[in-house]
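Pasting the structures here.
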Structure 1
Amino acid sequence: MHPEQVKIFKAMPAARKLELAATFYFSARHLKTQALKKRHPDWTESQLRREVNRLFLRASR
């Protein structure tokens, strides 16, 4: 991370950091859903949601 970025993040209020983290998380879920939808056009929304959930739950392992 660039030193200027570190400086900005250190000065940022905790609530803003949490807001950014949530935005990044939901953006990542959306991108993964779109990629799966392209790869599996026949899957239902329910199947896509289950797979995204499975992938995100396993991501920390």
Structure 2
Amino acid sequence: MASFQQGHSQGIAIEETVRATRRAQGKKNPEDVAPGSPDWDTVMDDFLVDLYRAKTGRGGD
């Protein structure tokens, strides 16, 4: 159970870091656009690529 909690905490920390970094870069986060809006898919895709990069240290290609 401790391993799950540690992994969960690490995941939340990475997500919060990505959100703060994107905001500092002037990028939108998913909560900045309405779900289903024309920008939502683009913002979500961009956000997930940034999360992947933060987690793995690799590009999202």
At a computed -22500 (helix-only ellipticity at 222 nm (-39500 (n - 2.57) for each DSSP H run of 4 or more, over all residues; to 500)), which of 1, 2: 2
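Of the structures labelled 1, 2, which one yields -0.45, -0.80, -0.85, -0.90 when log10 I(q)/I(0) by the Debye sum over Cα atoms at q = 0.14, 0.20, 0.21, 0.22 Å⁻¹ is computed from its coordinates?
On the way: 1: -0.56, -0.81, -0.84, -0.88; 2: -0.45, -0.80, -0.85, -0.90.
Only one of 1, 2 returns -0.45, -0.80, -0.85, -0.90 for log10 I(q)/I(0) by the Debye sum over Cα atoms at q = 0.14, 0.20, 0.21, 0.22 Å⁻¹, namely 2.
Coordinate-derived values only; no laboratory data. All values derive from a computational prediction rather than experimental measurement.
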